[in-house]
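The following blocks contain the structures, represented as structure tokens.
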Structure I
């Protein structure tokens with residue numbers, strides 16, 4: 001009592017499954033464990049709730065990323081030019097948007113995006129908190145976004161975050177020269193046993209997702225290599241503190 005097109009739309013995520021769909025599919029696939037059936041039913045109920053980010057007018061691709069970020073249990077960031085979004089201060093965010101194309105961000109749009117970014121950052125304080133390892137090039141610390149005062153505050157914020165138990169920061173110093181990810185920016189999102197690992201690669205068009213095993217494995221290898229060549233978290237905190245001190249004495 002179901003058309004092939006309906007099944008196809010369910011399989012490709014174009015429509016959600018109803019409680020009745022899940023019940024019938026459990027019978028077809030002979031799922032007899034009642035606890036497992038109830039767990040699947042709960043997922044359907046949760047899927048019908050409106051997520052907080054759906055109340056904002058976000059681009060579809062970005063809204064998808066925010067949803068995945070909220071569901072992830074751990075993230076592995078690599079950034080070559082700017083402080084990762086989950087680690088930015090409000091003044092740093094404002095400076096970033098001021099530097100964007102004027103036609104893309106009205107003051108109201110900027111305010112909305114800052115609200116979204118602050119809400120996103122709550123994953124670092126939830127229970128259990130998101131596990132985050134961020135590796136970034138030393139250039140991130142030297143690019144003066146918003147002026148010396150903004151950078152001094154931003155770097156102090158990184159130092160405070162880096163001392164937390166669920167967050168590890170690593171800097172790749174200039175002295176190491178070239179490395180495999182110099183012209184890339186990517187995030188590896190892990191969901192434990194709930195869903196397969198994904199890689200999100202950001203660009204001007206909005207971003208691209210990689211989910212094939214060989215693609216994910218390649219990004220993992222690159223990230224592990226970067227992790228091995230970068231300063232360790234303790235050395236990174238020292239490096240950030242020293243560069244931050246230079247902003248404190250610079251003319252504002």
Structure II
């Protein structure tokens with residue numbers, strides 16, 4: 001089954017527009033647990049309670065609020081919140097283009113594929129232009145009642161729109177505590193370079209599989225089939241002490257032995 005478009009819009013670059021379909025580039029395949037009553041095995045439900053009366057809150061009687069200080073809230077009515085929402089739009093506006101190296105990975109949040117929607121020539125012309133210039137478009141659009149910011153970039157033969165985090169969410173590297181230890185000597189650098197070279201190889205997406213979710217599914221299927229499952233005891237890694245150079249040399253021997 002092919003991918004299903006989740007939204008239709010148009011990319012606006014100056015006076016030029018390119019109609020597109022937006023597809024999710026990721027899918028949540030995580031195993032989700034349900035909370036069950038220990039005796040009846042029926043799903044339990046969460047309910048909101050007023051801590052002052054210990055009574056359940058009836059639907060329609062609650063309001064959203066923002067805490068200003070301990071015990072002090074500013075209450076916002078639904079109409080007030082709705083008035084702050086941006087107007088709906090089907091336009092992905094590109095305000096400027098920047099070199100692809102100008103944006104670090106810390107800014108990226110969620111990727112979407114963009115496919116052509118009737119005008120293939122305009123779509124692939126934009127793909128080619130961005131690829132040849134190695135540029136990324138800074139995009140703004142409105143989706144799900146929120147103003148979104150993102151990067152319009154090329155991935156293979158298609159456009160990808162990556163939602164970006166807001167300015168206040170990104171922690172710069174300059175905020176980290178500066179290192180105070182000694183610098184690595186030439187021997188340690190050379191050993192580290194040998195270790196990187198020894199582990200060099202092609203990217204394999206299969207290495208990124210969630211082994212935890214796979215094991216949960218296997219356990220569920222086994223128990224559903226009536227099998228008795230023997231639980232494995234996780235082993236603890238032995239921590240060895242020594243110099244950086246000796247640790248790198250040990251890693252090199254281990255990698256060499258495994259590949260041999």
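Bear in mind these aren't lab numbers, they're just calculated from the coordinates by the rules spelled out. No experiment lies behind these values; they were computed from the predicted model shown. Cβ atoms are built from the backbone, for glycine too; each structure is taken alone.
Observations on the model:
- At a computed 73, 42, 32 (Cα extents along the principal axes in Å), which of I, II: I
- Between structures I, II, the calculation of relative contact order in percent (Cα under 8 Å, 6 or more apart) yields its largest number for I.
- With mean count of other Cβ atoms within 10 Å over residues 66-73 computed over the structures I, II, the top value is the one for I, the highest of the group.
- In this comparison of I, II, the computed figure 3.2 for distance in nm of label points 7 Å out along Cα→Cβ at positions 114 and 138 is attributed to I.
- Identity of the structure behind -8000 (criterion: helix-only ellipticity at 222 nm (-39500 (n - 2.57) for each DSSP H run of 4 or more, over all residues; to 500), calculated), options I, II: II
- Structure from which 0.90 was derived, FRET efficiency 1/(1 + (r/R0)^6) of positions 18 and 162 (r between Cβ atoms, R0 = 25 Å, to 0.05), options I, II: II
- Among I, II, which structure scores highest (criterion: FRET efficiency 1/(1 + (r/R0)^6) of positions 50 and 194 (r between Cβ atoms, R0 = 25 Å, to 0.05)): I
- When mean projected area of the Cα convex hull in nm², for residues 58-169 alone is calculated for each of the structures I, II, the largest result comes from II.
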